[in-house]
Structure formats: structure tokens, C-alpha cells
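Structures are listed in the sections that come next.
Just so you know, all these numbers are worked out from the coordinates, no wet-lab data involved. All figures in this text were calculated on a predicted structure; none of them were measured in a lab.
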Structure P
Amino acid sequence: MSPRSPKEGAGMWSSVKTQFSNQKVRLEVARKMLEYGIRVSDDCRLFVGGMEVDYSALARDVGADRRVVKQTAEQIRGDAFLYSIFSKITPFGASLQPVVSRVGYSAIVIDADPRAAGVISAATGVLARHRIIVRQALAADPDMFPDAKLTLIVEGQLPGAVIAELNSLETVKSVTVMK
């Protein structure tokens, strides 16, 4: 395996995309693997945490043939740069967003410039000033997900003043609250 390191300053996803240039379906398999936290083992098997993921299951999710998933795993295993990422990736955990109404939480979805510095800090600063407890913060990589948003899961309901203050933040385009 010869290491191919990413270009200096290039994001991780840009570097992964380069490794799968002209391999559209394999790139989609790799994107799903990153999204789900699926890692590749030394023997090219796929795992989420300690649970093995069948090639066919991932293939169905991507809309590809299981052989393409296996070939993607083999390509990753054979490339030092790709393997350095995909052998160590882990799943983040379960999102509480779909169950906020059942557990008494709210989800704040913030559409902001995902490349601006301080978006998370500014939003959580507003919440902290109002003594609102953040249970979970989810932010997608804007290179992988062009419509990346910040989602904050908080305890309880949000007063209108907090929503207005979040909307007034410089980099924020809009705020949506789900109860």
C-alpha cells in the first residue's frame, strides 16, 4: 500500500472523492460508509461498532450490487490513505431528533453558513444565557452534504425571545424549531 495523502488544506471528503474519481457508485458507497460510521477491517469486512454489516445490506441502501460494495471495501483496504480513515471511523450515535416530542425536548435546526467560524459557539452561547440545556449537537460536513445544517437538541420548549435571538445571529439564515 502506498500512501496517498490529501492535498494540504483539502477537506477529508474532497480527498476521498479524489480517490474514487470516475467511480460514481463506489463514491456513493464510500459516502454512505462515512455517513453511517461503517469501518473496513483488515480482511475487508464492514462493521458499525462491533456489528458486522453485510455487503448486500449496504448495497440495497445505496442501490448498487453487493459486488460493488465488496470492491469498494477492497479498494479502501488497498489504499493507505483511504484505509487510514475507513479503518478507524466510528458511528456518532443515535440522533434524538425524531423523538424530541416524546421525551420533552425540542430540536432547533439552524441554517447558517456551514463554513463560517463560530456558528456552534454563537448558538450555544444564546442557549446558555437563557439556561437552556443542550442534549445533543449534530452538524453535517458541508463537503458531503451541500445543504448542511446545525441541529441542536435541547431540553424543554423554547421561548420566542430565544428563537428571535438565534435568528439575529450574523451567520444564521433561518431557524426552525421542532417540538
Structure Q
Amino acid sequence: MNRRDLLRESLSSMHGMLDQAVEEMTAEQLNFRPQEGGVSGFFSLWHFVRTEDNVINWVLQQQPTVWLDGGHDEAFGLPRNAQGTGMTEDEANAVLISDVPAFLGYQRKVWEATDSYLATMSDDEFESRQVTVKPLGEMSVWNALFGLCLTHGYRHIGEIEYQRGVQGLGGLTI
């Protein structure tokens, strides 16, 4: 298996886990914040999906994100360009969802854009091409995809599973 196929298969699996973690959650459950602090499950979801959208579309392809192209910032009343990194606690707490099915529709479009882009990549592009991801700096395409999309996504699945558990919804089936 080459790098491209490994990454496509791994991202598809991670996307499936993330979809499963949130598919039956209500807006109230996604917006819940535990008493001990932290962010809501929706903030984690929104932040990750926006990050992947930015990396795949804006950084790697230098085209508009699904977020902006679809007017999702206006539809959800959420920041146009921010995706959560560097937000204050008050700013993060203001990231709320009311229309879960609509957000999941945006999420599906990002997953599709990711897979479509990866399907066109050559294996040598992963290391030979360098990109700048603000505020992190320059990195290989492989590090942007593997680090900021794949492993980063698993971190946020864990946060959402924690949120599910605190609310008595249970985690994902092992």
C-alpha cells in the first residue's frame, strides 16, 4: 500500500468514527460543557472539520474552503475565517450549533473534498512539496495531512467521546 492509499483509508476510517460519535447527538448535547471546564463537543467537532477544510482546500489547493464557498459561516452565524486555534475561552464558548443536520451536511462535503483531493495526489508529492500552515509554519504535505488531519482528528474524537460519557451517552463501540 502506498502513502496516498494508506492516508485515504485511514482518514476514511477516522471520519467514520467521528460521524458515528456525533450522528445521534442533539444540539443541546453537542453544546454541553462539563463543569470542570474545557470546550463543548461541538467546538471540538467544528474546530477539527474547519481545520481539515482549511488544510485541504485553502493550504494545499489554494482554493476557497467548503466553509466559505457554501456560505456556512453566515448560515451558522460562526466566524468566517477562524477555526478555533487561539480563541479565548469566551470566544470558544460562543461557538454553538442549533442545526446539527446542516452542520453534518457541511462535514460530509469536507470529507468528500478531502478524499477527492487525495485521490489525485502522487506519492512523491507528500515529501517533495512544502506548505505553510499558519500559525505552525512550513511543513511537508505529509506532515500537514498526517499530523493536522489524521492524528489531530483522533484527538477530537476522544474529546467528543468524553463529552458523551459525561452526559451518559456512552462512548463508541470498540
Structure R
Amino acid sequence: MGADDVMARLARQIDAAAQRERALADMDEIASLRLRGAGELHRVCAAFVASLNSRIAAPAVEISPPEWTAEMLREPGVNLVQIVSQGRILQIAFEAPVPPVSTEKFAIPYVLEGELRAYNQQMLERFEIRSRLLYYCVERGEAAWRVFDWRTKWSGPLDCALLAGVMESLF
């Protein structure tokens, strides 16, 4: 075996090791983004509930889970956040897509995907649940939750005002 063969094999091994390390670093970054995204989603929901309850005579809006910790993120698996008031429910289900960063369902790359569902008892009796899609998007070094209404093709940020509009439609 010649010196050129040894050098070529060593070069391939170095390239392969560097590629594996980059993939691991990227996966660590993606895992960190996912944790941040889950926490951010819960913070928006908790801020909405706190703001609404501060304006109600007797607090009547609840969030479940009441607190969010990094250990609560299921990956793989579905994660749920629910906001409930007098039988009206906003339910957010989200999970990690496969592949780890995707553009399969939304044009902007995302690391978490989900759905915002809104319903009350009368709607359930009619088999009606309103839904909007959610994506934790990463673009130009920034990450944020985006809402996509598949019926109207509208897209915008997930915030307290959006949650208020969705819940208001249930009363």
C-alpha cells in the first residue's frame, strides 16, 4: 500500500469526522432551539392568560400545564398546552418535525410544528373544530412562532392579540 493510498484514506477519515461533528453541533443547536421554542410558546400563552385574568372579576381562565420546564418537552412525541374558560378551549399541540429542520409544510424553515385548535361544546356537537397551523421558524438567525391559516393563506406571528381573537370567536 502506497503513501498516496494512506493519505487518501486519512483525508477521508478526517472529512467524515468533521462532517459528523458538524452534524452533532447542528443537532445540539436544533435541540436548543426546540427547547427555547417550547418555552416561548408557553410564555405567550401564560401571558395571555395572566392578562385576561387581570381584567376579569373572578379569574376564570386556566392554562395547562401551569408552568413549563425544559424536562417537559417530549421529543419525539406530541406536546400540549391548553387554555380553558367556561368550556371554551384553545388547544395547542406541537412536535418536532422529521427531518430536524423542515420546509415540507411551510416555506420558512422550522424546527417545531403544531396546530392551534379552538372549540366549545356546541362546536363539538357539530364536529367543528377551528384550527390554524403553527411553526417555530428559523430565518436569518432569528427564531419565532408563526401562525398559518390554511383556509385564508394568512400568516403572522403568534401573540396575545391573536390568541384573544381566536378565543373571542368562541364566546
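The table below gives the values:
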{"item": "For 16 (relative contact order in percent (Cα under 8 Å, 6 or more apart), calculated) the corresponding structure among P, Q, R", "result": "R"}
{"item": "helix-only ellipticity at 222 nm (-39500 (n - 2.57) for each DSSP H run of 4 or more, over all residues; to 500) derived as -15500 - corresponding label from P, Q, R", "result": "Q"}
{"item": "Structure with the greatest value (metric percent of Cα pairs over 23 Å apart, for residues 39-126 alone, set P, Q, R)", "result": "P"}
